[in-house]
Structure P
């Protein structure tokens, strides 16, 4: 029985006694970690605590089914663990992200809190190690929690947000399908394309990102639980890993499977690094989309000014009337953070020595933070930027008419060198290509209008016969 002093109670572990706040649900091992790691003040993520709760609930159900726990004890642990998974006990998980590299402190935090809650149910006296942690080790629980929490975050947050952004882009592309604009390569004028084609490339990037992410889940869903300390499964029923994957799948509502090689799941975190790599690739795509929007919105007078993004807030404390592309800027910062997280996860992933990786809490935190940031930012970009952006057709048409690169369509008819001369003259004199081509190409105006029609040029192909000298 724990001894109480003013505001505290005395708890003990294998290292001796220490004071724990009287109202805290945790015990001695959690308290030691709180005192040992006053580093960032950032606790483990909610999604991770949820996964720990689900794992402990599943373990109680499995061990109860095997007859290794009494029915009352198993039921009490399961109920307490599901309470933890639901989020009502998050304040009882204070341990810093930058703790012991195995995450043992967080595993014991869960064991102690759940044991206290289960014991209070009055159905049984529950021990954090002997009962809640039965058939488990921190070394297989924490790698499993990383996989469970990351997969749930991807399935519940990331993929729906990605699909929402893609569908928003596709809807706007369809509405702007006939609006033709100047293309750009090297940030310089290039051949024309439609807004639908430009937006369609963004949508295609997101579709590719979705496919890559879903493919990574095929490996992430392999759980090492049942490997216990180093992968051999010491002190766990041989059926434990497969049964845990089955019960966790039912509790979480998404598919998990037992890893065929538990040693890999403990010693290496390559699956988490792979998923982080896909998040990094998604961040690259989203940075490109955000920057395209910023360029297209630039101005409104001295920039490209092709579109107007929704005006959300004043853009300057000193320049009245200034409005900035704040949502794409926010997205760009999120992408930079995700790229940084991926570098840290890469370093952490290679920090496995022999049978255990020892940067597990960092992997969990950064992976889940990346998923959360990308998910919320994709919805924000869709709803607060792309859904209601407005094209400025007069500005788009003016730039298109004066685009000297339209002359590319004349190459097969008048040859590259004459076409280049016409383009240079049109640019130098600030005149439409059509006017200069009428003067210098020797072609009839009707034919030139057909050859230089921007809408036709967005469809590719050769628009005129050969007159030699092309290329």
Structure Q
């Protein structure tokens, strides 16, 4: 009984440090209900936004705020965080010392007159190869850093999706507004031509042309309104919300209407090439591959099992020490070393490929931005000329020098010029969006004074 008590205490102490399993089943019905009931005014979401934005009250639903909504609602960020926790668990595993092994093999000798039992425990300790444990820890830490950088990559990708969806919505809304103006003017123009046709002043071909222009304007309006609805749905998807969550929400488009213009980009380009999160993640991947090679090299030297023990051998007390180690006769871990060395080379090339990809993104975005600037200036010049021409036609109409038909034609030309200017403005903002995505630096944000 006295012998069993210490053993029971030992077992209890060991079990006290064990983790317990808690089931967490997924209920699709419940998750579906929660998904369809999401709203921008959920109290927990508002508390999260207040903590992130360091401000109280109702937030402005601009690109920055809605990007945080996507971080909160979309599963991308929890997934990246879960992978980080998994990598941190790998650090704990790498840092843990191997547990000793208890061996117990009692034997009974039926042929002896002495006490027939041979009983004794042997506790074996693993002495790892020199440098193996530090290499494992370094590898695990590098994987954790890679997972940590992946969180920043995910956050920026979510912002990129929100920014793209908001730009598409703004573009479609502006296009629909101009298309509605064009329909109204085309309708009035057609009525004026109809009156002249009935009076015998114009041909049927002229009336047909005016009617076709009206029909085309109506078709364009229907297309732009469809695009606006689809863009609204795409924005809701980018936020991880049902589309009904955007009903009645006043979206702040000032960052798109008045974007910041890039200045000198040299420092931003250098920063992106050296410290963009995906670049740092590729660098951490290379560090993990380097640590894996260190581990493979360290494992060419065998680990040693040392086991002190005690035997009660047929009445005699015997103390023993056992040693065991694998004999590197047939190989010295050359295969894993060669694989690890090749994996390090792959990781090096992947890092260089990542930097090359970043540079290509920046160059393409910068080229697109410069080209869109030229397009915007030309469209603005055309729009200004059309507005000046419209003002002159209005003055001439007020003076009785021209009829209503020519005035309506000038107004239609002005709307068409505005549509061209809108197209150029959208291209410029798309280029700015690509530039901020490549540089990890926001440009489509409103100034505080706005």
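Name the one structure among P, Q that distance in nm of label points 7 Å out along Cα→Cβ at positions 148 and 364 of 1.0 was derived from. Traced to structure P.
One of P, Q was used to compute Kirkwood radius over Cα pairs in Å, and the answer was 29.4. Which one was it? Computing Kirkwood radius over Cα pairs in Å on every structure in P, Q gives 29.4 only for Q. Here helix-only ellipticity at 222 nm (-39500 (n - 2.57) for each DSSP H run of 4 or more, over all residues; to 500) was derived from just one of the structures P, Q, and that gives -24000; the source is Q. Computed over structures P, Q, Cα Rg over 2.2 N^0.38 Å, for residues 92-371 alone reaches its largest value in Q.
For distance in nm of label points 7 Å out along Cα→Cβ at positions 44 and 284, which of the structures P, Q scores highest? Top value of distance in nm of label points 7 Å out along Cα→Cβ at positions 44 and 284 goes to structure P.
When distance in nm of label points 7 Å out along Cα→Cβ at positions 60 and 84 is computed for each of P, Q, the one that comes out at 0.9 is P.
When relative contact order in percent (Cα under 8 Å, 6 or more apart) is calculated for each of structures P, Q, structure Q gives the greatest result.
Read the figures in this text as sums done on the coordinates, not as results from a lab. All values derive from a computational prediction rather than experimental measurement. Cβ atoms are built from the backbone, for glycine too; each structure is taken alone.
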